[in-house]
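Below are structures written as structure tokens.
Only the coordinates and a few stated rules stand behind these numbers; no lab work does. The shown structure was predicted, so the numbers you read here are calculated from the model rather than taken from an experiment. Cβ atoms are built from the backbone, for glycine too; each structure is taken alone.
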Structure P
Amino acid sequence: MCGRYATTRSTIQLTEAFHIAADNAEDVKRQDYNVSPQKSAPIVLSALPPDAAKTADAVRQLRMAKWGITPVWMAKAGKTGRPLNNARAETIGEEPTFRRPFEKRRCLVPADGFFEWFPGTDKDGKEYKQPFYFRPTDGDVFAMAGIVEWWHEPDTDEKLWIPTFSIITTAATDDAGKVHDRMPMTVLADRWDAWLDPDLTDAATVRHLMAAPAKGSLDIFPVSRAVSTSKNNGPALIEPIELPA
């Protein structure tokens, strides 16, 4: 699974990295070194501009969205349920909740890196989970594969629909598998156009657009256990630490 990640690039940095016109970008108000489920975070998607005619072309946009999909049938019924933060790549094309978003509403989730936890035991024999940070070795933006569903808060009179997203995960590869058995899927830059194209609906073709991070492409190191508390934030959370022998 993917339970936490960091996204600290500004609106300008993200629009430049993902080739988005300034008019199609919402403002990223803060750096977040500890994005947790149900937080609002930037995503990249292709959709109609606000108030555009239905015959208009979809354009690439930077939007703020809530992490954790609520299935559309629940949204329409005004029901609540546990949001779904991750979707498994192995079954995403068959799961009723994820099948349609995977076919038509895919997104990219910009990140600097992500966190996973490995069980350990301290000097007193007490069990704990040690967080590790995974970041691209080249320092480039990490474009995680995601899907989007639109959610309406049941108590909102204006019927305001907001985007929610899930991150697609796969079996961990390379050294990442020594820390945790799952990791996010990614989409390389030369496949962004196809991935974001809502007219590309063939699931088999779409599957081949995403992939696990390549072997050796990630720096992996332990970080402060402070990241385990969702209210904590700041650059110290992604600084390497030394573990006891």
Structure Q
Amino acid sequence: MTQLSVNVNKIATLRNTRSLEIPNIVKLSTIALDASANGITVHPRPDERHIRAYDVDELAKLVSKYPGREYNIEGNPFHGLVEHCLRVYPHQATLVPDAREAFTSNHGWNLIELDSSAQQGLQWAISTLHDARCRVSLFIDPVEAMMPIAKRLGADRVELYTEPYAAGFSKGHRDDAVAPYVKAAAAARDNGLGVNAGHDLNLDNLAYFLQKVGGVDEVSIGHALIADALEFGLSGAVKRYLDECQ
């Protein structure tokens, strides 16, 4: 079964509109874990516009109380991600190339066009994170040619950026939209890499994606799941997504 990691950034975004610690991110993450979510994901950014440094620490403590569940920290390795991971030792670090001013992650690493300096920087980050006992995943677009490069850099997994799939699915072009992901995931596995996926996956498009791509280790879902929680409650939303993962 594909593992479901609940991204709680949107909870933090709502909380940060006031100074009352409402909604409480630890309490709601507890509800998600009690509903059998396989893990919690956070994506702290340097400006702390949603996840803050103390959230990273508190959620690490929370997940440690749930044997078998995983803590995943996403972020740019050159904008503070590595430092967070060296402080709390998550199970997985997902390296994302987002700019400081990016509204949300909107592309993966272009490993083919990385210059030698950038490649060395990624290799350093991956090696450092491995020393901290973190599994490392690279957030990339579904391009087959990047998989052997990801393996050479030392990654354990890739996370396929699924916004283009979600956009195509919503327009009725699901077969064409999923085709690059089928090929990319196969290439990843051929190179000894695990396969994660995330961005704009939801209750409409998730099961089809997992069925067609096959062998997806983990999906990280935040925006749609938290939106669905307004209708179904957080526990109910998590259970619905877990059903889709099965």
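Miscellaneous remarks
- When distance in nm of label points 7 Å out along Cα→Cβ at positions 19 and 43 is computed for each of P, Q, the one that comes out at 2.9 is Q.
- At a computed 5.0 (distance in nm of label points 7 Å out along Cα→Cβ at positions 67 and 171), which of P, Q: Q
- Structure from which -14000 was derived, helix-only ellipticity at 222 nm (-39500 (n - 2.57) for each DSSP H run of 4 or more, over all residues; to 500), options P, Q: Q
- Volume of the Cα convex hull per residue in Å³, for residues 27-122 alone from the coordinates reads 169; which among P, Q: P
- Source structure (of P, Q) for Kirkwood radius over Cα pairs in Å, computed value 18.0: Q
- At a computed 1.8 (distance in nm of label points 7 Å out along Cα→Cβ at positions 115 and 219), which of P, Q: P
- Of the structures P, Q, the one that 24.0 was derived from, the read-out being mean count of other Cβ atoms within 10 Å over residues 163-170: P
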